[in-house]
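Just so it is clear, none of the values below were taken in a lab; they were calculated from the coordinates. This is a predicted model, so every value here is computed, not measured. Cβ atoms are built from the backbone, for glycine too; each structure is taken alone.
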Structure P
Amino acid sequence: MAFSPRVFSGIQPSGDLHLGNYLGAIRRFVPLQDTHETIYCVVDMHAITVWQEPNDLRRATREVAAAFIAAGVDPKRSIVFNQSQVMQHAELAWVFNCIARIGWMNRMTQFKDKAGKNSENVSLGLLAYPSLMAADILLYKATAVPVGDDQKQHLELTRDIAAKFNNDYAASIVEQGLDPDFFPITEPLIAGPATRIMSLRDGTKKMSKSDPSDQSRISLLDDADAISKKIKKATTDPAELPLDVEGLKGRPEADNLVGIYAALSDKTKAEVLTEFGGQGWGKFKPALADLAVAQLAPMSGEMRRLIEDTTTIDGILRDGGERAAAIAEKTMHDVRRIVGFIR
C-alpha cells in the first residue's frame, strides 16, 4: 500500500521547553509543512506517567502549543492539538498493549534510565509509554517521525508493533477488505548537525528540563539577556577551538557549543570551525550568544504573547483536536473490525 506522506510528532508538556527541544524537534516541524501532511501533538497523556500538578500541566500544554506556532507552525496548514482531546489514542494504545510484549518494554533504555533501581515503584504508564507512543504515530498512519537519536529505539518499537499487528491479524485484515499492510512501517527523520543538544554545564549530559541547574539550559522563554549570559558562562575546556571536526573528539563541551552554532546558523560543524578554528572562547562565545539571541529572542517574545492569550491557544487546540479525531476515528473504526469488537 502506498501511504500518503504524513508526519506525526509530539512533545511532552512537562517543564520549560529549552534549546534542545527547539533544535532537535520544533524548528524542524516548519519546513515539513511544505512536503508532508503534518500533525503536531502536545502529548499531555504521556506527561502524567509521572505525577503533574494539574494547573502546571495546563500551563505547560499551552506553552508547547505556543512554541509550535511561534516557531512558524501554521495551525491551518498543520493539525496542532493536545493528545487528551482525542480518546482514540488511549483506545489504540490498549490494543497495542495486547500486541507488544513485556520483554520489549523492559529493554527500553529510557525506561531503565527513568526507573533506575526503583522500577517496582514507577507507574505502569511509564513502562507502557512506548506503546502509547506507537499508538500516537500509527493512529494517523504516519509515514515519518522527526526524532532525536534518543528516540530511535521507541520508533523501532513502533515499527515492530505495526509489523506484529499486520501479521497477527493478517487474515482478518483481508477478510475486512483492507490492505494487508494496514499500518505503515514508519521511518525516522533524523537530520541536522545538532540533533542532540547537551547541557551547558556538562557536555556529557543531554540538555534537560529536569536538570536542577537553570544554567544548564536555554529556556525558550528566556529573554535576550538571560540567553547571552548563559552561553557566556557555559562550561568549556582551556584549549582553543580546533581547526577541524576531528579535533572535537574527547571535548564534549566544545563539540556541543560548536554543534549549537552550526544548528542555529544552518552550517556544518566543519564550516563553523573554518570560521572560528584556532580562536579562543573569548571570541567564539560572544558570537554564539549574538546568534542565539537573534534566533531565539523574537520567538520567546511571541511565545509569551500567545501564552497570555489563552482563548486563542485553546481554540487552536480544540480545532486541531476535532480535525485529528476525524482521522483517528477512521483508523479505529477499522481496528475494531479487525480485532473483532462489536460496536
Structure Q
Amino acid sequence: MIETTETSGAHSPLVFSGMQPTNTLHLGNYLGALRNWIKLQDQMPCVYCVVDMHAITVAQDPQALAASTREVAAAYIAAGVDPKRSILFNQSQVSAHAELAWVFNCVARMGWLNRMTQFKEKAGKNRENSSVGLFVYPNLMAADILAYRATHVPVGEDQKQHLELARDIAQKFNLDFGAPDFFPLPEPVIVGPGTRVMSLRDGTKKMSKSDESDYSRINLTDDADAISQKIRKARTDPEPLPDSIEGLKGRAEAENLVNIFAALADTTPEAALAPFAGAQFSGFKNALADLAVAKLTPLAGEMRRLLNDPAEIDRILKDGADRARAITVPVMQEVRRLVGFVG
C-alpha cells in the first residue's frame, strides 16, 4: 500500500507526475517511478505528463524530441499507465503550464531559485551560457503540479527540493492574492523502501539516460540478448555474496545488483540474497538476467507494438490533453481573476 504524508485537506486528492522525453527510459525510471505510478492509479485520480517543455531548457533536435515524446508515452502505457483511467498527455499541448509558469516567475524570489542545487549541477561552469529556462525550470514544475491543484507528487530524491519550492510558491501566491486555500501545498508520495537503481558500471552513481556507456543501464527498449549481456557484464567484486545485507556495506556494485533483483522479484533484499549466500556472482547474475528478461521483455515488446502506430499514440496524447485542459481552464480563470487580469 502506498501511503501519503498527510490528507489533502480542502482539495480532492489528485496525483501529478511526469518525465522528460530525453533519451530512452531505463530500468531506474521503471523501478523508481513507473511501477509506483501504476499502483497510484488504484488510490486516486492521476495525471501523467510527458514534460516536453522542460526538455527544451537545453538544446534539442526537433525531430528527435517528437520521436522521444512518443517513445516515453509508449513506455508509460506499456508499463501499465491506463489512458482511460488516468490522464496521459504531453505538456506542450496544454497552454496553462506556460501561462501559470509566468505568473509563478513573478511570485517566486530569485533567492529561492539561487538555492536550487540541480541548476548548479546541470549548468556547471557554463552558468552564464545556460538558458533562462533552465534557471526557472522549478517554476514551470510548480505550474505543472498546481495547474491541476494536485495534492500528491511522487518524486525522487533529486526532485524533493523542487517540490518544496512548489509548496513555497503555492503558499506565497495564496497569501499575496488573499486566497488562503486556492492552491494546495502538494505532498511527496511515500512509496515505501525506495528503489534507487545505480549504474551497472559504477555502483556509486545513479543509473542515467545521459551516461556515455550503454552498458551502464538497461533500457526499456532492450531485447532479451541485450538485457542478459548487460547484466552478465555488470561490474561486481571478487568476493562471494554474503549471507546478510550487512555484508553488502562498502560493496556498491554488489548491493546494486541485489537491490535490482529484489525490486524485480517484488521481495526484500534479504530474501533475494538468501539462496545465493556464499556463492560467486556468476550464478546470481544468471538468475538476475533470467528474471530481468522475464519482467522487461514484455514491456519492450508492447512499446514496439505501440510505436508501430504513432498516429494512435498521438490520438491518446490529444485525448489526454483535452481532458487535462478541462481541469486547468477553471483554475486559470480564477488565477487571472485573483491576479487582476481583465478579459
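Some points to look at:
- Structure responsible for 1.0, with distance in nm of label points 7 Å out along Cα→Cβ at positions 17 and 313 calculated and labels P, Q on offer: P
- At a computed 0.45 (FRET efficiency 1/(1 + (r/R0)^6) of positions 81 and 249 (r between Cβ atoms, R0 = 35 Å, to 0.05)), which of P, Q: Q
- When mean count of other Cβ atoms within 10 Å over residues 65-72 is calculated for each of structures P, Q, structure P comes out greatest.
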